[in-house]
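What follows is calculated from the coordinates using simple rules that are stated; it is not laboratory data. These figures come from a predicted structure and were not determined experimentally. Cβ atoms are built from the backbone, for glycine too; each structure is taken alone.
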Structure 1
Amino acid sequence: MGTEFELKYVAEESAFDGLKLESDHWQTYQMATTYYDTPDALLGKLRWTLRRRFENGVSVCTLKTPAGGHGRNEYELECGDIHTALPLLVEAGAPAELLTLTAGGIQEVCAARFHRLAGQVLLGDTTVELALDKGVLLGGGRELPFVEVEVELKSGDQATAVAYAQALAAKFNLRPEPKSKYKRALMLAGKA
């Protein structure tokens, strides 16, 4: 298990050119994410996020649970099937309650498809990943385009990551996005 700490911002795609100067090492990802919940939305009521994401064709199953503030506990593993992944996520440290909650089944609730350019940025003893995302949220038979920037703390000091994210926001006219892709896609589907 890891704890994820990230800040999200709405961006204009034109800001990406300047943001690309922030790192010398970029990786490109094609992301296709499907989000799941129980038929009675038990996971959502707990603010848990269950997803299967293809990252450049590799299937990664993830459970995220609240950790306070902008932080999330994150349990993930490579697995080709979300149903097979459920007990494996618990073995990897996810709450055992996951199996009880999903015993009645899970279903797809919404999705996201996007292109990500991710670069590592060193800030003294702190390392962040800067992600430039462009794609669509999918829910309820509708699509909603999005362009966003994420600053995710990989190691080091949280305050340094926050200060860096705020400086980028000021420099590139980024607007804070408090809702996750999942939450926005769920709203699009009319389930939030």
Structure 2
Amino acid sequence: MERELLVEFKVLQNEALARLSAGANRKGYLCQFRAIALPSFEDCRAYEILLPRGSTDVRASNTVRAVAVRTVWRRSIDIEKFRDPVVRLKHGLARLHPTIEETQAGVQLEPVTKLLSKVGAVTVPAHIADYHVGVDGTSYELVLGGHFVVEARFKWWCNAPRGWEPLSALFGDIEALVENTLVAGS
């Protein structure tokens, strides 16, 4: 990729990653769980569970309806737009924006309640003494809580650090709940 195209792609990539990190915005809802997977060379995705604002104790309600959202940045599509200057020109002279696909479906209350209970019981060390850094692979981010003043963010590369295995399992639970909900809703 030529230097000018690389610079432009980096701007597009930063916009895409910021979108995944910011999460889905649904009026009247707050994100309770966000699990983000950022592979080095594949499409990146975020899985979220949102609850209606003011319904933090879903165990006491039979009417609360949660929402599952999957957001995907189609890196594979966007990178092709920058393959060479001729291909880039086919997409016009204006700044390109990331190809983002968002899908949502209503979630049954029972699995969300179980997930909230599981999150409440998780304990992990706050300081990681032994960590690994890499270039290729997948970075993960787990965001718990969606309140303006309180949320917890955990980030790791490839395998969760020692002691954070429960977070990795929680990531998988969130991903599975969103994917299963979307499959059932289609």
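What the table shows:
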| item | result |
| --- | --- |
| Read-out helix-only ellipticity at 222 nm (-39500 (n - 2.57) for each DSSP H run of 4 or more, over all residues; to 500), computed value -6500, structure in 1, 2 | 1 |
| Highest-scoring label, criterion being mean projected area of the Cα convex hull in nm², among 1, 2 | 2 |
| When distance in nm of label points 7 Å out along Cα→Cβ at positions 46 and 110 is computed for each of 1, 2, the largest belongs to | 2 |
